[in-house]
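Coordinate-derived values only; no laboratory data. Remember, predicted model here, so these are calculated numbers, not experimental data. Cβ atoms are built from the backbone, for glycine too; each structure is taken alone.
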Structure I
Amino acid sequence: MRELGATERARLRAAVAETLWDTCVIRSYDEGEADAYGLASSPVYTESAPMACGYRPTGAREVMGAAQVGLATGIVRLPAGVSVGSLDRIAITHQAGEELASPFVLAVVGEPLPAPTATLVRVYTVPDSAMADA
């Protein structure tokens, strides 16, 4: 199998970009200020600019990552080259072009899967009680 040329990769990325019908923001994790014992008191999440993405719910699947088994309930496709850490959150703000009354927040499971045309991220929905912190 031959390697794709730059023009072919650009065309594939453009085709994938046309299928990213949702909008999301990456909430990058930061430990925040340390408490009196030197431990992180509460995490801080910094939002990125809104970007096109594609969210697809899946059946619950166990995913092995960092010696822990997480339960993935969906996949988010992001533009190629977007960096997401395992402690970050992804907030879906629009689905199929429609603004959501309340964004839903997804946590990353394992490491993102970089591909030539997109970055694939396995995710699970953050429970309502934890959404205020995310």
Structure II
Amino acid sequence: MVTTDAAIEEMTDVFRVAWLAGPISPVPPIAYRGVELDPPDDASWCRLSIQHTDGDQETLAAAGGREFQDNGFVFVQIFVPKGSGADQILAQLIDVAKGAFRGVTTTSGVVFWEVGHRDLSDEPQYIRANVSAQFWYRTTA
């Protein structure tokens, strides 16, 4: 079992480790909970967000022994400046972000599934995509 804060920290770490080991140099900066970022105008970057949705009570027991399943989504918004090679860089970053979550279960039991991406319309300065993964984990109360 894991607490919500510990699950969020673990999900963030799973992504950060994969992102930092990716093929792009310099490594694009990440904006996420607790880390503000002034997006660069001339470099790639991403935003990680973790959003909980519905949860379910899994067991009946006395207070402190009940198990709950918490569910949600991890989103990675990827921004790559327009220009030569931008499509290839975006594709590589999409692969890194998807690879961070595909088939992964963390040590405390956060399970990721339904990992995919969506290409988004261009912004004036960037081409972009969103990578998403669903997750669930168990807590007690």
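When you work out volume of the Cα convex hull per residue in Å³ for each of the structures I, II, which one comes out largest?
Working: I: 149; II: 105.
Structure I gives the largest value of volume of the Cα convex hull per residue in Å³ among I, II.
I have 25 for relative contact order in percent (Cα under 8 Å, 6 or more apart), calculated from one of the structures I, II. Which structure is it? Can you show the working numbers first?
On the way: I: 25; II: 29.
Computed on structure I.
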Given a value of -3000 for helix-only ellipticity at 222 nm (-39500 (n - 2.57) for each DSSP H run of 4 or more, over all residues; to 500), calculated from one of I, II, which structure does it belong to? I
Can you tell which of I, II yields 3.8 when distance in nm of label points 7 Å out along Cα→Cβ at positions 89 and 105 is derived from it? II
